[in-house]
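Read through the structures below before going on.
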Structure I
Amino acid sequence: MIAVKNTRLKVKGILLDLDGTLVDSTEAYLEAVETAFKTMGQKMVNAKMVTEIPKRLEQNLSIKELLKGIDVQKFLDVYLKAYYKATPMKTKPIPKISDTLQRLSKKAKLALITMRYVPKEEIVNELEKFGLAKYFHHVITAMDTHVPKPSPEALIKCAKQLGIRTCECVVVGDSVADVKAGKTAGTKTVAVLSGIFSREELKKEKPDLILESVNQLPDFLE
């Protein structure tokens, strides 16, 4: 469903994605791709790889055809290390996100679920740098789960920590993995267009709402 004015979701918990939802990670993706190709002695020949590679990785899809003879595992090792190194310096909060989180925190409990495979302390430090950590009751990273999104494991675990049933939560994210995880977990789902996935890609997953950005979300909650 595309956002319409009379749509209202009633929830007690809001499970938010990080990259592409709360922060703009474009520069980190770019640095990671450029570093990986350079390390492999190649040049990035297509600018679309900046978003296509993380898109495929989030969906557990192969990137072999994008690399044309490059050792995939070696490329990924360099890419992921470069990405995680870049994120603390290169990510930027989306405009007005602090005001939005303040509004949301008055309507429900907030938690953050990210697919980054890093200790949650690193994510908390990043949020604190942006003045956003105070809004979240819990932070869960891929290191806190056996299987990352689109598995529902992180969502179910997070809802339990919040003391809320999954059916009383909404998952908000920019990727198809977020929507799939939410549907499997039994939460409501909101897709945002501020990340690397297109409206058409997200629409196929049939989220409850598709919004331009999370900044619109307070207007669609009871």
Structure II
Amino acid sequence: MNLSTDTLAILKNFSEINNNILFKPGSKLNTISALKNVLAEATITEKFESEFGIYSLDEFLRAVELFDKPAVKINGANYALISDEKYKQTIKYFFADKSTLVAPQKGINMPDKTVAFTLKKDDFAKLQKAATALNLPDIAIKGNGKTISFVATDKKNKSSNDYSLNLAETDKTFTAYFKVENFKIIPDDYDVAISKQKISNFINRSKPVQYWIALEPDSEF
């Protein structure tokens, strides 16, 4: 089996959410953060025949990157053979016991949408850049009855610098708080839904991948 560039990019992204991953039979991948406040799901072109777990996904990806054109052969639930096209070099990579992994137990049924809008890749990149430049730990998606804005801030500091970016129009008033560290999504355009049940859903508009990110408890609707 050859892992496509798109699949490797998804796995790289998932490793930033949780370095554990449990592969299941079929073409769906999912992962959940250790604190269980970020869940991600993707559909890939490859199809796995058996269940197996990897404890350190970034290490596994580094092993795959050692080859120009890697082929991965799954040997049951025990190990994978990573090799080049001519089998001149091979890595025998052992899988982890399922009990040692943090993996999703079930999916999320998104509650009714309180707010919905489209997030453009360039806008999200601007927000990330500002949050990093100003060392801001929090993100607020705010509606003032007219405009939805993305705000990078520090909730605990009343004199915090703020960065604000207008996104869309709205007739609702709300403040949805997130931690910057939880926004580990593949850079792209997204359809975003936020529920007053304090959960959000980011659906990629060009790739079969989506994320559910929990809001912080002090969010208001």
Structure III
Amino acid sequence: MDFLISSFAAALRLLGDLSPDVLDAVGTSLAVSAGATVFAALFGIPLGLLVGLTGFPLKRTVVTVLNTLMAVPTVVVGLLVYGFLSRQGPLGVLGLLFSPTAIVIGGILLATPIVANYSLASVRGADHRIVPTALTLGAGRFLAVGSLIGEIRFGILAAVIAGFGRVVSEVGVAMMLGGNIRGYTRTMTTAIALETSKGEFAFGMALGIVLMTVAFLVNLFLGFLQRK
């Protein structure tokens, strides 16, 4: 217990001193997570709406695939993207491996199925009469869908936040595609794994505190918007 207490105190001192290594890891994590979440929202929200609002023969199969992709291990995504971005891969000429861009690409693949599934669930949970009623009142197709989005906006916001949570907390993709380069691609999660393995438990705990604080603030923001 004394070890945990002393480590926690040392972690607070690191945060209070604004350690450059801590700030670099936090900044990289937030940057790549935000970038991946934005693109995941751009892809996942329309996909979820499309699947939820249309009927087609393979719809159940598509839903099953989306559900499966939600649980795909991060190392599998990292392995797939690594194969594409490595020198022997089809995109190796771009030189993106071991860069923040590579981490963002992996994060997009991780978060998009989550955003799409949450958006799909929001559509299914909404009143099925919204779109037909809007069309009956003379609204165009896009305006009718816009009315639906307005009704399910909190569900879509929750989808985006869930996607962000998936990206900011993962280790496998960041480690495999970013290389854990200090000051460049080292994120909070990879830094926690590395420093703890080196015996720097206080440093890992400091980043863990920041990571939990970020998660708390994001959920607090969601709750604030829902009350509004």
Structure from which -4500 was derived, helix-only ellipticity at 222 nm (-39500 (n - 2.57) for each DSSP H run of 4 or more, over all residues; to 500), options I, II, III | II
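Cα extents along the principal axes in Å computed as 61, 34, 30: which structure among I, II, III?
Numbers: I: 53, 35, 33; II: 61, 34, 30; III: 66, 49, 26.
This value belongs to structure II.
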Given structures I, II, III, which gives the highest value for distance in nm of label points 7 Å out along Cα→Cβ at positions 119 and 167?
-> I
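None of the figures in this text is laboratory data; all of them are computed from the coordinates on show. On a predicted model such as this, the values are computed, not experimentally measured, just so you know. Cβ atoms are built from the backbone, for glycine too; each structure is taken alone.
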